1. Looking at structures 1, 2, which one was semi-axes √(5λ) of the Cα gyration tensor in Å calculated from, given that it came out as 30, 19, 16?
2. Out of 1, 2, which structure matches 0.7 when distance in nm of label points 7 Å out along Cα→Cβ at positions 107 and 123 is calculated?
3. Upon calculation of helix-only ellipticity at 222 nm (-39500 (n - 2.57) for each DSSP H run of 4 or more, over all residues; to 500) from the atomic coordinates, which of the structures 1, 2 produces -13500?
4. Given a computed value of 15.4 for mean count of other Cβ atoms within 10 Å over residues 19-26, which structure among 1, 2 does it belong to?
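Nothing in this text is a laboratory measurement; each read-out follows from the coordinates by a stated rule. Bear in mind that the values here come from a model prediction, so they are computed numbers and not experimental data. Cβ atoms are built from the backbone, for glycine too; each structure is taken alone.
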Structure 1
Amino acid sequence: MVKKSLRDIPLQEITLRKYEQPYGLDDRELSRKFLLSIGLLQPGESRDIIVDIFELFVKARKLNKPLEVEFIVNELEGKNGASAPNVSRQIKRLRDMKLIEKIHAGYRITEFGKIDNIVSNFVIPFVINQSSERLSEYAKELDRR
């Protein structure tokens, strides 16, 4: 058995993928490609309940309505992976990427804002840029040695 060192566990992780332009896609496929693009879903992954969860948040944003885990589980009843523990885990993944936030009444798209603003104001500066800067530090240290 291989033992992992704490130093080998990433502080943060992001995968970026570039797909074709997002025109002509239905709502679910658009959400799916967005989540694939930022690494919250893997290509070919059949367990894609996170797409349905994210879609519910996008629709709820238009109504300024926060969602609770129980509501999401009821809405997705019968879908593979729609158990309360898994829904909670997927919500945590969306929160870690700063796409949704917890408020007193449940969860919502961050500040009921536009996804583009969330990506521009949170994901790029705090996830992508910080990861890119650390990558540069490693490259400079390799060059220095």
Structure 2
Amino acid sequence: MTQLSPYLSYNGNCAEAMNFYARLFGAKLEALMTYGQLANEMPCPPGAENLVMHAYLVHPGFTLMAGDTPPGMKHEGITGAMMAITFDETAEAKRVFAALSEGGTVTMPLEETFWAKTFGMVTDRFGTPWGVNGGPKDMPK
């Protein structure tokens, strides 16, 4: 089996983001390992003990991996891509969009498009860009 999963990088708030996504999507956070927890396996730079080295979120429709930017590296944010998620029902898309919008920045409000009954774009409070689709339509061929 081949599976493609996004791996997101955060600036010290990975644990908060992944716990939020687990609650929001009803997913299971299967792993959340900090540099401090792995100090016996690899050196842990001072002050990095609580940074997340690896997190793994599992949902029946997707998996998501993430970590905090490694110590000594510059955090560049998440640019040039977005997490695109599609829901069968517009009500679920609206619920998720509203939750992602809290403390975030809406770049395109939810509205009807030619491919979905509702679509909007938001960068959440953790810096993750999202495209939220709800109620897909048949695309013209």
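1. 1
2. Corresponding structure: 2.
3. 1
4. 2
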